[in-house]
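Trainee: The data blocks that follow each hold one structure.
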Structure P
Amino acid sequence: MSFIDRENERSSFKNNYQVNMQNNINQVYIIEADHGIGKTEFIREVSKYFSNFSLEINGEDNYQELSIFKSMVLELDKASYEHTYDDFKSYYEKKINNNKAFNLLFKVTALFGQALAKRKNLDINFESLIGYTVKYDQFILNAQTENLFEYAEYVFASVNMNIIFPHAKLIDSGSLNLISQLIVKYAGNIFIFESDNNDTSLKIEQYLKNSHKIFFKKYILNKLSGNHIEEYINQLLSDLKLEAKNIDSSILKDSIKKGDLDEIESILKDFNNRLEIDNSSKMRSIKEIILNLSNSQNAALILINYTNGKLNSEELTNILNDLDPYFSWEDINFLLDKNLIEQIDDTILMLPFVTNILNEKEFMQYLKSAVSSAFIRNLNKKLNKEYNSRYVDILVDYYLNNNQFYQLKTLITLIDCRLKNFNTQSERIDYFQKFVTIRHGLQKYNSDILVDFAKLAYNSNLYTEAMQFIELIDFIDDDIIFIKALVLNRCEKFKESKNYINNVINNYSKQSSVYFNLSLILIMDLIQLNQKEEAYSIYNIVKSYTNEVLYPYLIRISNVFCDDYLEKLNIVKSITDTIYKTNNSEFCGLHAIYLAYSYALADQPEMAEKSLLDARTFFGNNLLYNHMILHNEATIKFHKQDIDDEIVSLLNNAKITTYDEYDRFAINNNLLVYYILSDNISCFDCYKIVQELEGMLKKTDFVRFIDKIYYNLYFYYSKMYNMEKSEHYRLKLSKENILYSDTYKYKLMYETSWKLPINIKMVKN
């Protein structure tokens, strides 16, 4: 097929490419579009201009740290056989003229080595290298990255190439960090990232946009015009030897509307296969075949369309038997024989062209209604007996696809449970996006449901998403004002939260609960902005409001105004029984974490550890705050002078599941503390942490704690004999009078941020 349209984008790309190639400048392009719009074909088309050799990096869909970077290095190694540089093994053989040393290095690079060994049929027992296998994985992880990066640097210094990442959304932060370093350092290369959404594009931009050593350009591809889509379809029909008159145009309606070329191609190929298989049939279209099915068979089709692979055969049969006692599995077999559905193991899937017919608004409305009622009733009955995340997901998707927002509202509690059971925050974000996408539809239905979803997002620490719902709420009441102020604070927009509260708080009596609650958030804003005197004055105004539900949280905050660690601890302990008597496990758990922090500061690490165990008990299966526990477990080890590799493991695991800037700062700070205390500051991992911290410092709104980070960076650069940067951070210190010294007065920052309940009634006795 010939390439269609994109003349302007192609011309722009070609001009940029040629100019920057002449100037030997690294080029980075993001090609962004919705799924199926034609990103891959566009990249394939512009690749014709390239003079360097190209590599396509396809990592696994597992989001594991450094997985994409490792995939890239493997591809670089494989490509060495066709080009003028050494493969990984030869590079290190030349680098180390000692067979024993080489073998050691080769084995240490285990994950890469395993892949290479498999390809070259080498028999290597990697684990024999280390006597204690418990720490083997962590040992390998720490050792391999530096070796792989060194090899990548060698390749990029040797040849110019074009690197294409077809699935940019799979690139983990660690890989992106290393790749961006290569992009900035070695000129004459082209990097193309294929992106499905703006979030992915922004993530890449954040790493690269501030570099003056590269040319950066993003192309956003819109769907093709109707005429160009028609041209595309005609080319496909010609290739498939299909006549347009034999195609039921309704099966392409939705795909054409979306501009999804991949889906159009898939439907037409499936349709063609269907015609080839069903040679005995004299029917001219799939629609006619469906219309001639029995009610039981069509009911099965409709149900499979609703659930598409999410229910097993037994579950499907139960629902269909409720609907029709005479339903037989032979009906399913008939649909399989007719190639209207497909079976993979115990999963029944719908074919795309059949889905398009069933989704027609007027198609068998009476039967759709009956099937949907039976299907909803069946799953809700099961959910009433026992929570099942799969059933929740099926119902959620059905309600969303059919705009049944009232029904969706009935699942709020179950959705809340679903979100909190995810292992990582990225999983929560991905899951919640389905609701963010339809928020304007929810707004048209009922603004009240927007409040429900704002609270739902807040409870799952999805603060940006919560704000997206709040911004659409078209009415203002006390509850909404409280929510907005609180979410702004949790979005780390402390100045905005402060200004918003100051604009509305005088509308309330100083004796009212609203006034107290807003004052509480305002104090939190001011503390983060390092305006403690103003915060303290507000505290003195409201500290007598002892009957307020959130009064214990005010007392907790008050310890910020104390300098003595034991006094701080006593303040927190004084409200512990009050909080533990509530019925809210989440906020009891959060308090237990904060109590652990207070115990550690007061040099009582054993009590701190006990409090963390209490926190785990309170949370149960709720993994939302697991990063806080892991983080504090690591930092308690600092207080016990127990400096070992377990600290790195705990902090890195915490980092995977964290969700806000404060926690990322704290974790990175304490990773740097570890490398300083273990005298391991020259390693590559330490360098990465320093780079990440410095990048975060450039754009943070936090003020209160950055002195601690300045101090650690000052000490790091002093020990690295970089006196220019050391002096730079020493001068930034606002309060500490630090002299050059071999003694490290290490500063830990592991305090967990405060989170207030958005539904105040939740914490009443």
Structure Q
Amino acid sequence: MTSKRKIVHAFLAAVTLLSLAAPFITAEAQTRRGAATASARTKPAASKCKGAWTGSITYTRTQSMSDTKTTERVSNRGKDTTTFEMKYDYKAQVAVVESPEQNGSSTGRATINHSFTSSETTKAVEKNSCDRGKTWRDMSGTFVSQSQVTGSGKEEASVGIGVNDDGTYSVSVGLPPIKGQGTGKQTAAYSGQCVPKEGKNLTMPATETTIEGNSLTSDGSHRIDPSDPNRLSGSFSQSFQNVTETITWNLQKCGAPLRLIDLKFEEMKYPNWNDWVEVTEQKGTTDGNLVRIKAKVLNASGETKYADVKIKETYKGDKWDGARPDAPLEDLSASVRVEPGEEREVEFVWDSSGYAWYDDGRPRLVQRIKAELEENGKKADEMTKNLKVAPKPVVLVHGLWSNWKAWESWQNILTTSHSYDWKAYPVGEKPEKGIMNTGGSFLSTNATNSIFENSQELGKYIRYAQEDRNAWHVDIVAHSMGGLISRHYIHHFMPPSEDGRPQVAHLVMLGTPNMGSPCADVMNTAFETLGKNVEAVRQLRQDVAAEFNRTVTNRKGVKFSVLAGDPLPVMCKTYVWNDGVVPVPSAIWQIKDNAKSKNVHTELTGTADFSAFVKPRLAIGPKGNHFPEAPEVPSLPNYQGGLSDGDAGLLLGRNYGAAARADVFARWLTLEPGSQTEIDMPVAAGTDDLGLTFIANASVSVVLVAPDGRIASKDEAGSRTAGSPFRSLYVEQGVKPGVWKVRIANTGTQRADIALTSWSGARR
């Protein structure tokens, strides 16, 4: 298989297989059809009217073969493994109409599609020596030979309907040859040779060829329904030598009413607008995609006819809504004129937004689309097909000192909430598609990406999700700093969509510091005191957030929703309900759609908040608002001063407490696994309250001990807040001056870095 002769031989062999098989099938079918035609000369069964049979016949022929064989090489030092695969698909949709002579006979107009592929792969492995037998190694080669024959056409076809006097009948179809194209390819690759050997790629250009026709006759066992003698419907299949042939028919006499002979769906292939591809029932489409519905109408009569085509959704067979009446899909109806013998295709463009769900939030696993055909105001025909509509993919954006593993449970959450078709895309799971750097591990002083850089990586991952699911729109769920990254992407990088709706349908933020975090202010001052630069913390300072909000203002129609955690009453110099990292007013900011949770910062990505908050905002049915008009963020003055629990102003740029003093108590230390230490912390007279904020991993316990030996506050390993970026201890009253003790223990199996700082003066 190293020459063009081989590939030509493989291609010609494929064409020869078709040429040999088709005449055999044709001859056999013609013999059967001849017998049926002879029996049809007998007296036919009584019928209510005379005339030609009209309607549709579908013929399919499929064949597939696969084989794997392993043989010893001549040298007895290796083996050749050869795998052969072949697939043949032939389909003809035949419109059966009255013959031009109008003598009671029928003729056919066939639309034919054909595909044949074959592939042979040989993997050869042999042990050889490059040093005269001193050492031996595997030398291998992989050889692939492929051929393909494709073709399509519209041709006249012969049809036969033979009716016997006992009420049995047979249906036959004969399909002519069509033109096609054949191509071939051969590749060879080598490895391990003493002298490297370059692989080869040979391609045979497209060559015109003839694809033989096919024919088939039913076995004559089908029987006319006495109650409806003017209609024939049924199917017949036969199999031999890995070949399966099937003929299906739907025929009628008298009047030749208009018929629906085909219903199919198409969607645009992202990112190419107007590049329509057919939607398969197995894969379906994605919520928010535009779907082109094509209904084909056949006029098998000899007169011009007029019809109305209407597209509806039907609930027949649905487990919960089977009793609901069919409902017309909005603006999906058209009037058509169909000439004698004409097939007329009617197209509609349908917006699938919301059809992954029912309006009450239940998952809609299958959408049933029905085309109805009306002639003279009466229903003449109908055709129903299933269309699966998957929810929009959910892009998951992690926050500070985190990565994609923060969302590991979410694919299972989405699957159990709808189906496996609801896909989660945590940014960074596939690094080659985009990966953010928000600080790595706790207290990392390595350089981090800016929000600008991370939002660019987010854009790459969104595009990957769209391409993977062929989705023109996505939803984003973002935790903590991930919300700021998502807002930045929407403002700066989100491209416009051809359909007028934003690329990101909904941004759901969980504990996002939209106005910064006072703990970031406190800890950043401590880091400056210690001569450390922790960029990830600096990005969450309130003054940095205020500048961010002044420049990142455009929501571009994206719906914003935010969940704020409020289980804790105080944080870094501020009395304000918070989740341990973000105050409630900072999270809510100016976002009208907001809610509160009793979970701490790291718990907001759990199942409970997904069910109560996230899912209701993503599982929006057809009647929901899919054309949001989110307001621009207004410019507000920069107010100074603390926020009270009841503050509803949510004013942009407002700070939470005074800046940390230059003489602040701050420490940075490292503890070995299983070790502990105690630090003295002086507290001056006149201190009304006392807080201690620290950064450490979840294996670290910190206990604050008063001068009298009393444990004043503690945050132990494994607590609710142990996984948070910031952990705080607070003593509201009874603060005695003197030397307080800070006991720190590393209960884990890895070294742990700990940074801590004290503060006081929280204000109501």
Structure R
Amino acid sequence: MKTRKAERARARQNRIMDEKDICVSGKSVSFTLPPCEPRGFEPGARWLTMNTERYPEFAEVPATFFVNCERRFFAAEFAKTVVVPHGKSPVAHICVFGDTKYRLSVNGNVLGVGPVAAGGDYANTKPMPKQYYDRYDLALTDENPDESKGITLDILAEVQTPGIVQTDYSRGRGGFIFSCAVTYEDMEPFVIVSDASWRARRNTRYTECHICDLTRPLPKWEKAETITDKRAPWNLTFADIPMPERETIVPVRTDVTDNIGERVTRSGFDRIYSAYVTVRVDNRSDKPAGIKVVSAEYSPSPELNHTFYITVPTGESVYTDLVMRSVGEVVAVSPEDVSVDISLIYQHYPVDRKNTGVFECSDDKLTNIWRLGRDTLEMCRQTLHLDSPLHQETLGCVGDYMIESVMTHATFGDMRLTRLDLMRISDYIRMNEGVMFHTAYSLLFPTMLLDYYRFTGDTRTVMELLPTVDTLFARFRTYMKGGVISCPPDYMFIDWARIDGFNLHHPPMALGQTALNAFYQRALTDAAELYSVSGDGKKAAVCEKKANRHRKNCRVRFYNRYLGVYGDGGSAPEYVYPPTTWLPENPEKAYHSRHANILAVWSGLITGGAADSLLRRILTEDTLDGYTDIDIQPYFMHYLLEIVRERGMFPVYGLRLIHMWDKQLNDSPKGLKEGWNEFVGDNSHAWGGTPTWQLTMAFSGFRMLEPGFARFSLSPSLLGLRQMHVAIPTPNGLIDIRMESGKETVITLPDGCEKLEDGTYSLSL
């Protein structure tokens, strides 16, 4: 008996955060847009901080991950024990925020990690204008109910202050706020708020975010300090998305090798997960032990590893890492008398498994390519779309988000995360008067917004965000010279490919100007449709007029009549906006790449039959000008496949192009690679998942004729295969299509869907 008590005491001392099942309501996906505003923080909730005199660093936090300063790790803990009255069907409605991050536990069970990432942009050192708080709905249960005592809730929040991943942004000081309203069917709510009655202490076990010593005694609890309203810099907004799900994942294999003085435990998982590594340790020695833990997508991949170190006491202990990464394999090195058991806490945006898209066909490789895209997308859907869980790049990556958004339409259906991303991108564009780190990416905002509108029919969000489009165009007018964009900031992104020694990640003017003008052309045409949706016919007409004029200017400036293709840009110094390096080494050399011409077709710089002819040349000719030949990487394949499908060429060229992912299945079957060939990048990059979107649309022949499924058409095809099964999520359930050679096509429609006289369909929401 004494031994058990001692073990429990040690477990509490070590703050073992074991993941257990907790009953959380409200996880089902709702397609209502925008969602209803929940009750926010309860009256009386106060901001908490550490004692400002003893811990001044808690009051002066680096605004972003990108601030070049000493990132000495600092973590605080805030705690409160509350006895909640018994009643009928108690549900705890929790609102919480911590700067920069919190890990919230109730009765030793981790409820979640947050808050919703603010996002931001590369190298931005200013705090974002809004911070998003989180909400958890927790159904309370008590195994041993005692009406006289009530339900005891031990609330613990671990708050870290410096940003440790790229999406971490702060308002410049550490703080924590919490409220909980417990509602009942038979009595008034019981309210818990953060106030001066809470306890606080510094977590001295962390010296860095990746170094933790569980043997160090924690300081005694002291009284938390409250922050007055004037000293609280946060502008909190509710994040109208459900909080991420957390699942325990065990390895499919574990290999243990004992060497002289050390034990190496290798754990492999069935796929790559966006996860926190959990280490369960049994230290059978009579002294503390140090353990090195290395997580990776694949082994070996030393340039992409994440390493952390823990020191554990004798006996059993459990530690969960603070940093979420993309993890497929974990290696733990410990002393020979210390055994280690590895598992993962897989975190992702909630998924309605009953309403998730499907693609299966008689070509197993195509089926697996689609599945790989879906699985990679799932791990990249967090509280914002990530480029990958490994890099966790900022919301400046609009190109990534745009592709992940259309993939969501084919897989998970819930577009609320896209809406939140659009809101945050909009905030950043307005905050910086139209300037983003990736100049070309910023022009994809109208396209992403239009895609979102077509999928949802959410006019309200379009109306709210159109002023951002105005801000964007006002900025790009300052980049115009000679009727085309000629003097932008010199950093933009086209693809990871190289031409003549130059990387299209940061191309010179001669390789990037046409691409940037093509993105601008598409932004104008998509904005015209958005303004029409909003009822502003005048602005729509202005955009159409500008698009027509810009198309003509680009043809005069960039089209090579002799070769019949678009050049990649100019190189004359007078077109350069100083100070810049947007110049090639040889200003006399001209380029005519596939990239420029693909974008010319995609953007509408060239239209009609001329566009079809140019696209066939792109697909069939070895080079377009006799000497320029470059690879198209996974991200840019989206633009090529889009125009192949939209221009009716998918039956001839589409499947051949998608089979370019076959090598991906062999090289990285657990997650999508960032790039092909010898490219060194991550293996959890959803931007390469365009086949998941393209296969669903091509085989189903789905077309959204009126936004939000008000009217759509289906033209399913086997595309030369023997069998296929496609399912597309809608707010009312799945559109299910099954085809087999020689048999009748079977289409199953969701509730509220009817076939119209013209053969199209309408869904009543």
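Just so it is clear, none of the values below were taken in a lab; they were calculated from the coordinates. Owing to the predicted nature of the structure, the values given are computational and were not obtained by experimental measurement. Cβ atoms are built from the backbone, for glycine too; each structure is taken alone.
Trainee: Rg and Dmax of the Cα atoms in Å computed as 27.6, 91: which structure among P, Q, R?
Mentor: Working: P: 30.1, 92; Q: 36.3, 119; R: 27.6, 91.
Label of the originating structure: R.
Trainee: Further question: Which structure, out of P, Q, R, was helix-only ellipticity at 222 nm (-39500 (n - 2.57) for each DSSP H run of 4 or more, over all residues; to 500) calculated from, if the result is -19000? Don't skip to the end; give the middle numbers.
Mentor: Details: P: -19000; Q: -4500; R: -8500.
Attributed to the structure labelled P.
Trainee: On distance in nm of label points 7 Å out along Cα→Cβ at positions 83 and 675, which of the structures labelled P, Q, R is highest?
Mentor: Top value of distance in nm of label points 7 Å out along Cα→Cβ at positions 83 and 675, among P, Q, R, belongs to structure R.
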